[in-house]
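Down below are the structures I want you to see.
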Structure P
Amino acid sequence: MTQSPFRRVGKFDLHLLDSGGHCVQITNDPQRATGIVLAKRSGKS
């Protein structure tokens, strides 16, 4: 993922999803969040 995560925890990034519009998008606003993506970072970063 290229977007900045909402939170970083250990080797994981937490991204918030907003599906309130026509398309699902990443958001940093917890009030708009309707889901999450948990992404494991590679050892390269």
Structure Q
Amino acid sequence: MEKANTKTIEKEKIVAERLNGRFAMMGFIALIGAYLTTGQIIPGFI
């Protein structure tokens, strides 16, 4: 009988993914805030 192949994920990768997700959410909130206050997607660009 073969041994079951289990995958383990390093703790650093989990922390990095969570941090990346949080920064992405903060960027999205900043994008919405800039659009609501200026009416432009990228203020000063268009």
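Since every read-out is calculated from the coordinates, none of them should be taken as a lab result. Because the structure is a prediction, the values reported are computed rather than measured.
Taking 0 as the value of helix-only ellipticity at 222 nm (-39500 (n - 2.57) for each DSSP H run of 4 or more, over all residues; to 500) derived from one of the structures shown (P, Q), identify that structure.
On the way: P: 0; Q: -22000.
For helix-only ellipticity at 222 nm (-39500 (n - 2.57) for each DSSP H run of 4 or more, over all residues; to 500), the value 0 is produced by structure P.
Using the calculated result 1.43 for Rg/Rh (Cα atoms, Kirkwood Rh), pick out the matching structure from P, Q.
Working: P: 1.01; Q: 1.43.
Corresponding structure: Q.
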